[in-house]
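Structures given as structure tokens follow.
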Structure P
Amino acid sequence: MSTRSSLLCLILLATAASAADLIVTVTGAPAGKGEVACALFRSADGFPMNSAKAVASTRVKAAPEVECRFKDVSPGPLAVAVSVDLNGNGKTDKNLLGIPTEPWGVSNNARPSMRAPKFEEARVAMSREDRRIAVKVAK
């Protein structure tokens with residue numbers, strides 16, 4: 001094996017070894033009504049409402065406390081957006097002003113009063129040791 005191939009193998013092994021599951025504990029959703037949708041973002045692009053731009057997303061049945069699990073998340077900055085799809089239509093419903101009418105939350109529990117939270121406000125510096133985030137959802 002060449003030196004370059006050996007170095008590439010070591011880099012790939014180190015990257016794989018540092019990736020681990022991220023668990024997002026979500027509280028505040030009503031029991032048995034809809035689904036909790038969690039989206040993982042690595043940049044401000046699309047955050048918090050465009051889950052199509054998230055690097056990963058998952059949905060679980062709603063309950064007062066649920067866990068969203070993201071597999072093989074590498075350390076580094078990230079933000080999580082959570083919404084509760086009460087009526088099962090697959091999206092976060094909003095009023096005429098674009099304000100969500102269903103419960104929502106983001107990492108760091110950032111909740112500015114007159115605008116959507118920014119990525120920087122919800123950004124978490126995920127380390128190798130700390131693989132849990134708590135998010136409280138509310139209307």
Structure Q
Amino acid sequence: MKRLEPVSKIMTRKLITLTLFDDLYKAEKLFKENHIRHIPIVKGDHIIGMLSCSGIERIGFLDSFDSDETKVDNAIYSMLNISQLMVRNPIVINSSATIKSVVEILAKNEIHALPVVENKILVGIVTTTDVLNYLLEQYELEMS
């Protein structure tokens with residue numbers, strides 16, 4: 001297994017983000033359409049929070065769109081906003097951080113995603129799925 005590889009090797013660079021002006025309907029739609037579980041909340045290029053699919057699931061209404069993707073009336077979504085459900089000031093890492101350090105941070109803090117920043121600007125996100133895919137790839141390389 002390669003040692004001390006940077007997180008930039010496995011992070012997602014094509015970001016899907018939200019702002020505080022977006023609503024929970026948009027967040028839910030992005031989660032479903034993109035098959036993701038974490039969305040950085042930004043102000044300009046800077047991360048201010050993280051919204052997780054599980055955060056929305058906790059309020060118990062992750063089906064505001066019917067099978068035709070038509071918005072269904074959901075009073076809870078109208079009463080709450082992104083800033084009430086997001087994690088403020090999330091732990092962030094630099095793109096030069098090692099994959100090993102990412103694993104340590106994810107495990108120690110019992111979280112599943114880390115925003116990646118350079119000079120305080122959001123440049124990517126790394127998730128437990130990214131790490132697991134990397135480890136699987138390394139295992140397969142060793143076996144061949």
Rg and Dmax of the Cα atoms in Å, calculated, reads 17.0, 62; among P, Q the input was structure P
From the coordinates of one of P, Q, helix-only ellipticity at 222 nm (-39500 (n - 2.57) for each DSSP H run of 4 or more, over all residues; to 500) came out at -10500; that one is structure Q
For distance in nm of label points 7 Å out along Cα→Cβ at positions 45 and 109, structure among P, Q ranking highest is P
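Each reported figure results from applying straightforward, stated rules to the coordinates on display, with no laboratory input. As the structure is a prediction and not an experimental result, all values here were calculated from the model. Cβ atoms are built from the backbone, for glycine too; each structure is taken alone.
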